[in-house]
Every structure is written in structure tokens, then in C-alpha cells.
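J.: In what follows, structures are represented as C-alpha cells.
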Structure P
Amino acid sequence: MKRSISIIIIIFTILVVFFLPFGIHIDLGPGPNSIISMIWEVPINPAWYSIRFFSAFQYYFQFCFFLLVFVLSIFLLIIGKYNKKLFILSGAISELIPLSLSLPALFILNSQGENLFPIIFPIPLLMIFNLIILFVINRLNLIKMM
């Protein structure tokens with residue numbers, strides 16, 4: 001029973017990481033600001049632009065990589081290789097990496113005056129999900145060894 005619940009939690013985590021938005025892309029140039037997930041990107045002002053699919057893997061992989069590390073940390077927490085503190089720390093790092101990559105990008109401009117690197121501010125939905133998963137794992141006693 002615990003094994004099947006653990007597998008469901010891991011599958012649900014993968015779905016959440018891929019489908020929930022992880023950040024807001026701020027475009028200081030002529031392009032639109034947008035909300036970004038791993039598999040979709042929706043412009044905030046959809047009057048001129050449409051939904052783009054799989055643009056995060058194409059343009060924003062440096063921000064997405066740490067979300068995949070978060071999925072790995074949930075798996076390691078369930079099998080007992082991680083403790084709760086490392087799990088919360090990996091969730092916080094997965095939220096802070098896009099911010100720490102975006103802040104210097106505010107000041108790096110190309111010759112046309114546009115930002116050379118993308119500016120993405122994190123949406124902390126994954127951190128909230130992180131805490132909910134930790135609560136569920138504690139409640140159901142799914143951690144093998146702590």
C-alpha cells in the first residue's frame with residue numbers, strides 16, 4: 001500500500017512540475033511578458049501572441065533544470081536517502097535559482113538595448129507543493145528511514 005502511494009506521489013510530482021507555472025518571464029523589449037511552465041508559455045497580454053509549447057526546454061532550460069532536481073529529491077526522500085531539511089533546502093534552491101539568474105540579467109543588454117538573457121521571476125507554487133508533499137509523507141509515514 002505504501003509503495004503504491006509513493007509511486008502515485010512521484011507521478012503526481014512529475015505532473016505538477018511539468019504543468020504548473022514556475023515563473024513569470026519579464027520582457028523589457030518589444031515582446032510580451034508571459035507565464036511559463038515546463039511545457040507551455042502563455043502571454044499575459046494575449047492580444048497579439050499565442051500559447052507556445054515546449055519553449056522552456058528551448059529557451060529557459062537553465063531555469064528548468066533545478067525543477068527536475070526537485071523531482072529527484074522527492075524520490076530520494078521517499079526511499080530514505082534524503083532527510084526533511086535537505087528536501088526543504090532543495091525546494092528553496094529550485095525557487096531561488098531562477099531569481100539569482102535573472103537579477104544580473106536585468107543589467108546585461110545587447111546592442112539594441114534589449115536584455116541578452118531572459119528575466120524570469122519564480123512563482124512559489126512548487127515550494128508550496130513541496131511543503132504539502134512533506135506533510136503528506138509525514139502523515140502517511142512513507143519515509144523508510146530518517
Structure Q
Amino acid sequence: MKLSFRKVLVGILALAGFSGCAPKVEYGCPQAKLKLKATVVDQAGNPVGNTSLVFKDLKDNRWIRDEVTGEDGTLSVTRHVMIHEMELIEGANVVYYEEGNPGHEGKFKDDSVAVKAEKVGKGDGRWDYGTYEMKVDLKLKERQNS
């Protein structure tokens with residue numbers, strides 16, 4: 001008798017919607033918006049266009065992402081990045097590699113500059129971690145011909 005009563009009770013509760021009280025499962029990756037502005041110039045302050053810049057964690061020697069400036073040596077983009085990538089970018093360096101820029105014909109030395117992202121907008125803290133801004137100013141050193 002007890003077994004039938006339990007089955008009936010479970011059936012009634014299921015029909016009443018109590019089976020839907022389980023926690024909701026959500027899938028995806030939390031993201032942040034990154035507004036990136038970069039300027040690349042030579043020692044005289046002239047723009048160095050079409051420059052490939054690599055965001056890299058120098059401590060672990062790990063490549064994170066890369067971007068390319070326009071012909072005027074500037075870059076202004078907004079990217080949606082996963083939050084774990086944003087955490088890596090926040091502590092990265094932006095690196096210029098001579099070998100990654102064949103159009104510059106060996107004019108400049110490899111160089112890097114530390115960058116920091118500044119949080120400028122809040123998100124919901126669940127899927128949207130807000131908006132960050134990052135400014136990169138890189139002044140390349142000319143290679144001395146020997």
C-alpha cells in the first residue's frame with residue numbers, strides 16, 4: 001500500500017511541475033568587450049603602417065592573439081573575447097617581430113611594450129564581463145646597418 005501511495009504522490013508532484021525545480025544548466029563562455037587602439041611609429045614619429053603586432057605572455061612565451069595596423073600605423077577595433085583570453089591579455093606584452101613584418105624589409109629591431117586593459121563598463125557578471133579599453137603606443141627602433 002505504501003509503495004502505491006508513493007507512486008501516486010510522485011506522479012502528482014511531477015504533473016504539478018516539481019520536477020522542473022532542478023537547477024538550470026547554461027552553456028557557453030563568458031565574454032568581455034575589448035576596445036583596442038594602437039599606434040606604431042618610428043623614432044622620428046612617422047607612422048609605420050601594416051604592422052603585425054602579437055599579444056604575448058612573455059613569462060610563458062605564449063601567443064595570445066595578433067592584430068595588424070592600417071597603412072597609417074593605427075588600429076582601432078572592438079573585439080569580443082572570452083573571459084579567460086581577456087585575463088591573459090590584461091597581463092600581456094604587445095610584441096613587434098621583424099620576421100613577422102616582411103614589408104618593413106628589416107628596418108626595425110624586435111621590440112615589445114607592456115600593456116594594461118582598463119575596465120570602463122560593467123557587465124552582468126555572468127555572461128558579460130563588461131567593456132575594457134587598451135591603448136598601445138609602440139615606437140620602433142631602427143636597425144643599424146653594419
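J.: For which of the structures P, Q does the calculation of helix-only ellipticity at 222 nm (-39500 (n - 2.57) for each DSSP H run of 4 or more, over all residues; to 500) return -4500?
T.: On the way: P: -18000; Q: -4500.
Structure Q accounts for this read-out.
J.: Using the calculated result 3.2 for distance in nm of label points 7 Å out along Cα→Cβ at positions 92 and 116, pick out the matching structure from P, Q. Intermediate results must be reported in sequence, preceding the final value.
T.: Details: P: 3.2; Q: 1.8.
Checking each candidate, the match is P.
J.: For structures P, Q, calculate distance in nm of label points 7 Å out along Cα→Cβ at positions 4 and 52 and state which one comes out highest.
T.: Biggest value here belongs to Q.
J.: Please compute volume of the Cα convex hull per residue in Å³ for structures P, Q and give me the label with the greatest value. Show your work: numbers first, answer last.
T.: On the way: P: 102; Q: 162.
That would be structure Q.
Readers should treat all values here as calculations from the given coordinates under stated rules, not as data from a laboratory. Since this is a predicted model, take the numbers as computed values, not measurements. Cβ atoms are built from the backbone, for glycine too; each structure is taken alone.
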